[in-house]
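Once you scroll down, you'll see the structures, which are given as structure tokens.
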Structure I
């Protein structure tokens, strides 16, 4: 026993409950030798990972309860709080981070935690996202998870050469059952293997084989679900080719991106899309009229832009909430005295009634547009907001740089920096605005038709997850009355 070696890791977690649950999952690979509490309340576990090796896991629950946090963990939390961060204090290294959620993976729910995946990949930290494959929607019917979180993880794997995994649990008739499906077992096997590898165990081959299985399941999921989510996915032929999961696994461990993966998520110009994509993009319609987006739709008519899905929805809001938020936006807008030719134009009459007490706030019945050039997008803005005609052009990008436009229809002040929009920005930016090497190949433009620009321009240096994600992912933001902010240069007109 004198030669017994004991390694130590810390589980920093959003709650003790999640940390304890995660630690106890490891007993499926290692023999639990001891369970105890430090100072009466901090859970500790000792596992036997080899006959002559032990691993001590100490669970620190609730990030806010500890000060100071290790710097690397504090930095990671700035991009959103993963449920579990596995950390080696001796080497000051995060081994991996985990997110597990019981949120129903329908509508915008699936995007609400995707900024955490983005932040981890950006820091080259392996990440596992465990979520339900099925959930019960508000209408009472079962829904299957969207493909976008999985696509984000696949794209981030290629861009950052880091392991980014989405794994599912549950079945249609038992959506909350963690023990069903392969996700939970595979994710915690990955936790164990990466921890062993970190401490020098010869498990590289086992890690690689598991990653092939995980990436194959991700590719299979996208292939089986994509037709229900989007009418077009470039590079979709790769989803069914043998050996592609191996290429993702290799890249996740630091190998160069195989050129065969170049078509994956490489969004073409409008004329190069299948004819059905253009047909589905036409005649979309509006709930709340919007002159700028009407000009974007004219680009679609000329086959200079397109959208991706024929699914849409609108969640009407109570009249009193809309009236109150309009006044709050008016106050925010009026705090900028440098817009002499701009006028605040929100009023209750803009928002059509859907019932006696509810009104629509959504503009277009699409939230994502791919446009052939940033010049055409800004041209549409000048036509949609005529006061912009005499303003200087924004020319940080070449005129022919393609653009991606995301529409956020929220009217609530500050909501643009919260869920689910923060997660959506982190999800959409790598999927649509980067190629597989990480090269920026589309400008990201976010449009906030009902929001005042001062929430961003007066808050550049605010420590806020939402602002941090927005300034990292978005190139230009267009606000109410056509105020365009160059996010990277912190200028606006």
Structure II
């Protein structure tokens, strides 16, 4: 009888323990399910049904929309017209004139009749000369003026506007390269964000599979509670990293849309395959030498200095005489029934013997010239500094890339080994989750450095004035759909 009582008490205890285990395991399983559902609702994997936005298309859209570059189109158009205006100073000028006047002033009436060739003998009587009747004069004239010598003003103006035109052309080239750099940066960052988001999905999926398996092992008593909850917390950090990467993906898409002039909500696929050639390795001194040789903004500043030198010369020659030939044909009539025609030809010249502002204008032009020379020197120093820093940064990324590439391979092997040791009971679930978190962090660092190294190379090409359309086409060859 006592034996049956002991069996009954043992059976009751077993039922109580089993119920406790079921209640304890229900909470983590429910949380994992909710987290998985939330994750699936927040995930935004690349939809293959979306249209593909190639790099060439994005680059062309940015070139067409970039406001700073569009402004350069109008500035260049203005420079062209200014140059045409200066050239027009060499051409003859034809002017027309027409008018009507009426007066009873003796002097005006006498002049009207003289110009209209309508005098009669009675007009010279004293009463008619002193008190003439009111008379009208309708006149028209054509005047042709041909410049002969203008003290080199027109030639100097042509030189100035031509240098300014060359300056605008170089500035436009610089902004075209700047738009190309923005296109490369924004597109590669979008590709990077897409790749990291997909990789984080895979890591989080594997991490949650590990947690699900750990729940089963915990219920069987093979996993300690502390290790389980530590591994679960590490998995939550992986989910947090994944969420940040999806936010980064969305941000890069919005920025790319803004640069293209599209609505920020427009969605598309981007290229997924990247194969960076690396490019030639040059010494920092060579990069600096090429920048001082090829930079378009530097060439624009040099042209601006030459334009101001022409302005100084033009101000200096304003003291010279200005000579022009002219011819004029005029018509005068009182009633349109009869009219008189007259002409006048000649040569005229003007010269300033005393110009109080002459020396001040020359001094002001020379001061502007010195300012532009200092701006040119400042720009050269800035180019040397930025190119040197970019070259050092590029070399640093290349060294880091070698280290991180090896670290990425090591972390893949580490995760595989940790998974194997975990199944053998020689590693805890917390250790495995830490490995997966480290793998995601290492992969992020490796891919970021990979893209940054290429962007640093493209930035060097931009800073040295070599990121032209041909170079962009080369870049497009290693960004595949």
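Source structure of the calculated read-out (helix-only ellipticity at 222 nm (-39500 (n - 2.57) for each DSSP H run of 4 or more, over all residues; to 500), -10000) within I, II: I. A value of 0.35 for FRET efficiency 1/(1 + (r/R0)^6) of positions 250 and 290 (r between Cβ atoms, R0 = 41 Å, to 0.05), calculated from one of I, II, originates in structure I.
Match the computed value 18.5 of mean count of other Cβ atoms within 10 Å over residues 234-241 to one of the structures I, II, and report its label. Value 18.5 for mean count of other Cβ atoms within 10 Å over residues 234-241 corresponds to II out of I, II. When you work out distance in nm of label points 7 Å out along Cα→Cβ at positions 202 and 394 for each of the structures I, II, which one comes out largest? Evaluating distance in nm of label points 7 Å out along Cα→Cβ at positions 202 and 394 on every structure, the highest lands on I.
Source structure of the calculated read-out (relative contact order in percent (Cα under 8 Å, 6 or more apart), 24) within I, II: II. Here Cα Rg over 2.2 N^0.38 Å is compared for structures I, II. The highest value is that of II.
Quick one: P(r) over Cα pairs in 10 Å bins from 0, in percent, for residues 410-465 alone came out at 20, 46, 30, 5 when computed from one of I, II, so which one is it? Answer by label: I.
Each of the structures I, II was assessed by Cα Rg over 2.2 N^0.38 Å, for residues 178-329 alone; the largest value belongs to II. If distance in nm of label points 7 Å out along Cα→Cβ at positions 66 and 418 is computed to be 4.3, which of I, II is the source? Corresponding structure: II.
Given a value of 0.00 for FRET efficiency 1/(1 + (r/R0)^6) of positions 354 and 426 (r between Cβ atoms, R0 = 41 Å, to 0.05), calculated from one of I, II, which structure does it belong to? Answer for the origin of the read-out: II.
Structures compared: I, II; top value of distance in nm of label points 7 Å out along Cα→Cβ at positions 50 and 130, i.e. the largest, recorded for II.
Every number in this text was worked out from the coordinates using simple rules, so none of it is lab data. Here the structure is a predicted model, which is why all the values come from computation and not from measurement. Cβ atoms are built from the backbone, for glycine too; each structure is taken alone.
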